Every structure is written in C-alpha cells, then in structure tokens.
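Taken together, the values in this text are just the output of simple stated rules run on the coordinates, not laboratory data. These numbers were taken from a predicted model, which means no experiment stands behind them. Cβ atoms are built from the backbone, for glycine too; each structure is taken alone.
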Structure 1
Amino acid sequence: MRTGGAAQKEICMKLRSVLFVPADRPERFAKAAASGADAIILDLEDSVSLENKGKAREAAAEWLSGDRNEIRTFIRINPQGSGMTQDDLDAVLPHYPDALVLPKAGGAATVKWLRSLMVPAIADGEEPGIFAIATETAAGIFEMGSYRDVASSLLGLSWGAEDLPAAIGAATSREEDGSYTPPYELARSLTLFAAHAAGVLAMDTVYPSIKDEAGLEAYAKRAARDGFTGMLAIHPAQIPIINAAFTPTEQQLSEARAVVEAFAANPGAGALQVGGKMVDAPHLASAQKLLARAEG
C-alpha cells in the first residue's frame with residue numbers, strides 16, 4: 001500500500017491550480033477537467049445540500065470509475081463530527097481518488113482519525129494522500145505545527161477565509177479593499193509555514209470574485225511571491241490566470257540556473273556575485289526549488 005511520502009510529494013511539485021466542482025453537478029465535471037487545472041476537487045461538503053449528499057456521492061463514484069479525462073481528481077469529504085464521513089469514504093474509496101480533501105481539519109489528530117477510517121477500506125489498494133483545509137476552526141489555528149508529524153500522509157495544506165470568520169462570529173475576513181484583516185492574514189501565514197515545515201504543498205485559498213480578473217492576477221502573483229506553491233479555484237475561467245502566476249518566467253528560470261551553475265562551478269564558495277548581485281546559500285536553495293517546480 002502506498003502511504004504518501006515521495007509519491008505524494010512528487011504530485012505536490014506539479015500542482016499550481018486545483019478547481020472545486022460541486023459533486024452533485026456531474027454535468028460540470030468534464031468542463032472542469034478540460035479547464036487546464038492541474039487537479040479538480042469534487043466537493044461533497046459545503047456546496048452540496050444535505051438532501052443531495054447521496055446523489056453527489058454517486059456522481060463522484062461514477063466519475064472516478066471512468067477514465068477521469070486524465071485529470072487528477074480529489075474528493076472533499078464531510079468533516080469530523082458531521083456523521084457523514086464514513087458514507088463518503090465508502091462511496092469513493094473503492095474507486096481510488098487521487099486525494100481526499102479534509103475540511104475543518106484540527107491538526108495531526110484529525111489526519112490520524114481520517115486514516116483510521118480510510119486504511120481498513122483500502123488494505124489491498126493505494127492510500128490517497130490527504131489535503132487538509134487547516135484553518136476553518138479556531139481550534140485548528142493552534143494545531144498548525146502538528147502537521148509535520150503526519151507529513152507522510154499529507155499531500156498539502158490550504159486555509160479558509162470564509163469558514164473561520166463564520167466560526168467565531170466575525171463580520172468578514174476582509175477589509176473594504178479586499179485585503180485580509182490581521183486575524184486572517186495570520187491564518188494565511190500559519191498555513192504557509194506549516195505546509196513548508198511539513199514539506200508538502202502550500203495552496204492559497206480561493207479568490208471569490210469570479211469576474212475580477214485583475215484582482216485575481218494580483219492575488220495569485222502575491223501568493224506565488226510569498227511562497228505558496230499553488231492556489232484553489234472556484235471557476236474554470238480562473239485557471240489560466242492562476243497557472244500563469246505559478247509558472248516561473250523564462251527570466252526567473254534563467255536567473256535561477258545562473259545561481260545554481262555559479263555554485264556548481266565554485267563548490268567551496270559561501271557567497272558569490274551573480275548578475276551583479278551577491279548570492280549565498282539561501283539564494284541557492286531558492287533557485288533549486290524554483291527549478292524543481294518547473295521541471296515537475
């Protein structure tokens with residue numbers, strides 16, 4: 001049985017965009033798969049009403065059992081405490097989703113709980129990685145550092161800018177200009193560092209204004225600048241903008257190669273001048289990571 005590790009981290013390197021699709025809308029699956037997204041999430045949770053959960057599970061299972069249009073397919077299950085998680089797993093695990101998206105995650109303990117439900121059902125197959133939405137509850141904020149203890153089971157981490165304010169009774173997570181208020185900037189930052197500490201995918205949250213292409217571009221570029229490896233999406237039209245933001249430019253690649261080549265040519269050097277700038281070990285590590293993402 002595969003339990004994450006190198007195979008999951010290889011997937012991590014290749015993901016820039018992941019697109020949500022309500023699982024009770026199967027007529028949208030093929031369009032989502034053709035959007036250019038690196039993966040899609042068939043959502044069994046928030047976007048599906050209680051009365052449609054069964055229909056959503058059936059549609060997700062049918063998609064997974066087909067050819068999937070060669071798109072990586074994740075399933076967002078219902079959270080711990082919902083009473084619906086086991087039904088979700090029973091429906092989708094026999095068809096081998098590429099990952100399970102765990103909402104309202106509460107750190108390593110929640111990941112271990114999900115694995116305890118998942119492993120008996122797939123003892124003779126492959127275990128999908130777990131992609132945790134890590135900041136949708138107040139308690140989850142205090143467990144961010146624990147994800148590195150379950151890194152071998154994790155595909156990645158993201159955060160939620162809507163569920164967390166709802167959970168604590170806040171009016172909004174955003175300023176009038178669309179930027180995050182300080183509590184939610186903290187949640188975003190903790191997710192970023194927790195993901196990198198665990199060595200897994202760091203995905204920024206969705207940009208809710210579907211028609212605001214300029215705003216999305218600025219948001220996605222900021223995420224890439226800050227160290228996120230990709231971003232979640234809610235509409236196919238967002239995918240080209242997100243992919244562009246998380247695809248290194250030729251200039252960035254050229255500069256990274258120059259740094260790597262300079263240190264390769266001078267293996268004993270602690271610092272070098274490359275392109276008129278002083279570079280040292282952190283610059284080398286950054287260049288290597290950039291090139292690894294591009295090669296993935």
Structure 2
Amino acid sequence: MTGGIPILGVDFSGAKADKNTWVTQGVLNGGVLTLEYCEPLSRAGLAGLLASLPGTAVAALDFPFSVPKEFAERWLPGAGEMPELWEAAAAMDFEEFMSLRDGFVAGHGEPLRRGDLYFPECYSCLHKTNPNMVPMTFRGMQMLDGLWRAGCRAPPLPGRGRTGPVLLESMPGAALRAFGLPFKGYKKGQQSFLLRRQILDGLDIRSGVTIANLVQFNDCCIGNDDCLDSVVAAVAACLWVRDQGLFRLPQDGPGDATQRGGTPNPDENELATARLEGWLYAPVFLGPPARMSG
C-alpha cells in the first residue's frame with residue numbers, strides 16, 4: 001500500500017462460528033477515501049492484518065474495548081487501565097467469563113460504561129439477549145491483548161512511545177445518527193434494503209468524506225448489513241484523521257454524562273474511567289436528522 005493513510009473499518013463478530021466479521025480496507029489520500037476491498041475475515045486474520053499495518057493507519061472497530069467499572073472491580077480488583085483486563089481475558093475461556101458476567105448481573109444488573117451514557121444507541125456490553133454483546137466484548141478484548149503487545153495504540157490510553165496503528169472503538173449506528181442518516185431498521189425488516197440504499201446515497205455527502213469508488217461496493221452493502229457497517233466504520237476512521245474535535249472525547253475532569261440519567265460525580269475523572277472502561281469514539285452531530293421510512 002503506497003501513499004495515503006491506510007484506513008480500516010471493522011464490523012466485528014464474537015460468534016463461535018467466526019464467520020461474520022467484515023473488514024473494509026481503503027486509503028485516504030487528499031481527503032478522498034478509495035476503498036480497496038470489503039470482505040469477511042476470521043478474527044485471527046483480522047488480528048494479523050491489524051498488527052501488520054503501519055503506524056499511520058487508523059482502524060475503527062465495532063466492539064466494546066472493555067467493561068463497566070463496577071464489573072471490572074469485581075473481575076480484577078485494583079485494575080487501573082484496559083490492558084490489565086485484556087491480559088486477564090486472554091488467560092481465560094469464554095465460559096468462565098460468562099459465568100462471571102452472570103453472577104455479577106444477577107446482583108447488579110447491566111450497567112452502562114460512562115461513555116455509553118452519551119449515546120442512546122448503546123447497550124451495556126454485558127447485555128446478553130438481542131443483541132448478545134458479551135461474546136464480542138470478550139473476544140474483542142482477547143484480540144486487543146495481543147495487538148497492544150504488538151505496539152498498537154488505543155485511545156484514550158496514553159501512547160507511551162507506541163508506534164503502531166491507532167485502534168478506535170466505534171459504532172456504525174452512532175456514526176449514522178451523527179450523519180443524519182437512517183440508523184435504525186436498516187439491518188432487518190421490510191424497509192431494510194430501502195434504508196441501506198438511503199445510507200449509501202447519502203454517506204459521502206452527510207459525512208463529508210468523499211468515497212471515490214463507493215458505487216463498486218453498493219451491491220455488497222445493500223445485500224449485507226455487516227458489509228455496510230464496516231464501510232461506515234471506515235468513514236468514521238477517516239473523520240478521526242481529519243479532525244479529532246469532531247468526536248466526543250473523555251474529559252480530564254467530571255464530564256457531563258447526564259443524557260441517559262447519569263449523574264456526574266465531581267470527584268471522578270472521566271478520562272481515568274475511560275482508560276479502564278474504554279470509550280466509544282463516535283462523531284458528534286454533523287447533519288440534519290434523516291426522515292425515517294416505515
């Protein structure tokens with residue numbers, strides 16, 4: 001890959017069958033994104049691809065990078081940042097993690113992470129039923145353990161001299177909402193194909209990211225919502241390259257997580273919490289709300 005900035009968008013699957021992770025790869029050059037491919041990839045293949053990227057690359061990954069602080073304190077008391085939890089995840093199997101999750105949820109429910117309070121699209125990463133967030137959270141954290149050791153960067157963690165690609169926790173639905181495009185109903189249902197067409201027709205205009213050859217991928221995106229989500233994630237990665245100020249960033253202070261009933265704690269540092277829980281990097285509101293069909 002010569003010239004430009006390598007861009008990846010990933011719609012990640014934690015399913016045991018490991019056949020539903022989709023990756024869009026492209027190059028951002030002069031503000032224009034040229035897509036190279038969009039195809040399914042195994043989790044091991046994805047990890048190898050991410051580890052091979054140059055330090056200029058940015059990858060937006062659609063899975064929670066960590067767990068709520070309350071759960072982390074029960075799982076690994078004293079943990080201060082995500083890599084400690086990634087290492088713990090890599091040393092256990094899924095059934096053990098699920099048992100830990102079930103015991104915690106029975107007494108404490110499914111808390112949101114602090115950053116999730118800003119986005120009405122978010123489920124708790126401990127949510128188990130439609131959608132089942134637990135496998136993708138766990139297997140994503142296992143993958144991040146190896147990538148962190150390989151030198152990848154993962155905001156909001158400090159770089160500490162790392163020179164690998166930037167890995168961003170992303171959510172295509174939250175990005176679509178920011179673009180003023182349909183963000184519900186495009187995955188399943190009678191209107192799904194129509195809504196996917198609306199997304200594709202408006203994606204470059206509403207996001208401000210010119211996609212040179214999107215039309216070549218239209219059929220795949222309309223036929224498969226996972227493919228479409230990976231393209232949207234790639235667009236979010238391009239926006240990060242353009243201007244990080246387009247994203248809600250964790251504050252070095254109490255923050256203001258009141259949108260979903262959260263009460264800011266004046267003694268809490270939102271940035272420190274985000275370095276343990278992870279942080280969803282979604283663009284702020286960019287366009288007018290789309291008219292929803294159906």
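Structural remarks
- The greatest value of volume of the Cα convex hull per residue in Å³ among structures 1, 2 is that of 1.
- When relative contact order in percent (Cα under 8 Å, 6 or more apart) is computed for each of 1, 2, the one that comes out at 18 is 1.
- A value of 0.45 for FRET efficiency 1/(1 + (r/R0)^6) of positions 119 and 215 (r between Cβ atoms, R0 = 41 Å, to 0.05), calculated from one of 1, 2, originates in structure 1.
- Structure responsible for -0.24, -0.39, -1.15, with log10 I(q)/I(0) by the Debye sum over Cα atoms at q = 0.11, 0.14, 0.24 Å⁻¹, for residues 23-102 alone calculated and labels 1, 2 on offer: 1
- Parent structure of the calculated result 2.3, given that distance in nm of label points 7 Å out along Cα→Cβ at positions 87 and 279 is the read-out and 1, 2 the choices: 2
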